[in-house]
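Participant: Scrolling down, you'll hit the structures one after another.
Read-outs: derived from the displayed coordinates by stated rules, not from any lab. None of these values were measured; they are calculated from a predicted model. Cβ atoms are built from the backbone, for glycine too; each structure is taken alone.
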Structure 1
Amino acid sequence: MVEVSQDVSGTFLTERQVAVIRRREDGATDEEIATALDTTVAGVEQLEETALENIQRAYRTVRVAESLRSDVRVQAEAGMALLDVVRELRSAGDLAGIQLGTTESRLHDELAEILEPVRQNNTLTEDVELAIDNDGAVSLAKRSQSVS
């Protein structure tokens, strides 16, 4: 296999992280990757874990940037059930003529992930502002500590 170097400058990934992800996508085992990169299996696992975390950070960064341009905002208060937040988002999207493009169940699951830092079980623990972009994607625009 011919290895093509990828320019990673200005990204959240290192060349070694890209090499691990590329080889993993090609079906290589931890041992094969470790040998190719002259590292240990534990080193491969750490590179891959950090790469995936960095990819998620980059994704969240893009979502925040997109939410800054969004005209549709939904306020959700601490104590609100996640299912009620889903319904509020759907309603706001409908009013703005934006299809959220997913089932209520899937939107619930996506919100559970997006709101992980500000929820306990299925209830918000902080006031938040959610944004809906023109493609119907939802992101956490702002959070503020609730007064207990």
Structure 2
Amino acid sequence: MRSTTLTSKTASTSSAVAQIRQRRQRTLTSIVREEIAHLIGSGQLKAGERINESELALRLDVSRGPVREACRSLEEAGLLVSVVNLGVFVREMSLNDARQLYEVRGALSGLIGRLAAQRITDLQLKALDAQLVAMEEAAER
């Protein structure tokens, strides 16, 4: 009887631990950060545009704190630029900056492909082949 109780408590605890881990991974700040990054990526926030924390907080139905923290994080990531006494702005990228960025991305893509080819298992290769066949069939429709 005692082992049954212990087992059910352990299952309940592991479920709670999983929920806590999930909550830790997706903080309000990280959700706001992802949304601001999406707004930039989709063009809803344009290069050079000033970030209005109050407006974003209202739009996202959060306080200004998570918006401010998300902006700091995006500034560290290079998507936003803070200008003293003026605010935070969406980073503008020169043609040369974009060219360099794509050169780095291209080099990383090649490295990722080589490493994946060296490390792929037979099971992963079969799954990849199945996805390729499914995509080819979908393209023919």
Structure 3
Amino acid sequence: MLDHDIYKLRQTFYTAYTKMLGNQQLSPIEMQIAYVIKQYPEYHAFLSNKKGIEREFPDQDTNPFLIMALHLSVIEQISTNRPTGIAHIFKEATKDKPAAVVEKIMAKVLQFMMMDSLTKRAEPDEAEYLKQLRHALEQNRDH
């Protein structure tokens, strides 16, 4: 059974998706969630019925809710420039790539850094995170 907090987060995604499809008014956070959901059409099936939000996923790489939550986190990091410098990295990367593509790359790096931090049982290293972001975005320059 899913942890209540996880279910609540998934319910928030489900509600935003349902409201988005129904052209209902969205709160500011629901607008951000809807933006992220639109970037992942392959996950709409999980959001199209309530059973999808109750599903368990075998690992972090296949969990659409985790992936979308990480994408949402990246958007928040960029808007607050936390860690310091991330907004500049994003701005530079979006000179030759669409914002949604850059955000997805950044979300993958965030996922890696979070898992690495959990594995090492250490605080995330912001300097290393920024370094990894630059590297990943440079590697994906042509995409």
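Participant: Supply the structure label, taken from 1, 2, 3, corresponding to distance in nm of label points 7 Å out along Cα→Cβ at positions 40 and 72 with the calculated value 1.0. Walk me through the intermediate numbers first.
Facilitator: Details: 1: 5.0; 2: 1.7; 3: 1.0.
Derived from the structure labelled 3.
Participant: Continuing with the same structure: Of the structures 1, 2, 3, report the one carrying the highest value of mean projected area of the Cα convex hull in nm².
Facilitator: Result for mean projected area of the Cα convex hull in nm² over 1, 2, 3: largest is 2.
Participant: Oh, and also: So helix-only ellipticity at 222 nm (-39500 (n - 2.57) for each DSSP H run of 4 or more, over all residues; to 500), computed for just one structure, reads -25000; which one of 1, 2, 3 is that? Show your work: numbers first, answer last.
Facilitator: Details: 1: -16000; 2: -25000; 3: -21500.
Of the options listed, only 2 reproduces it.
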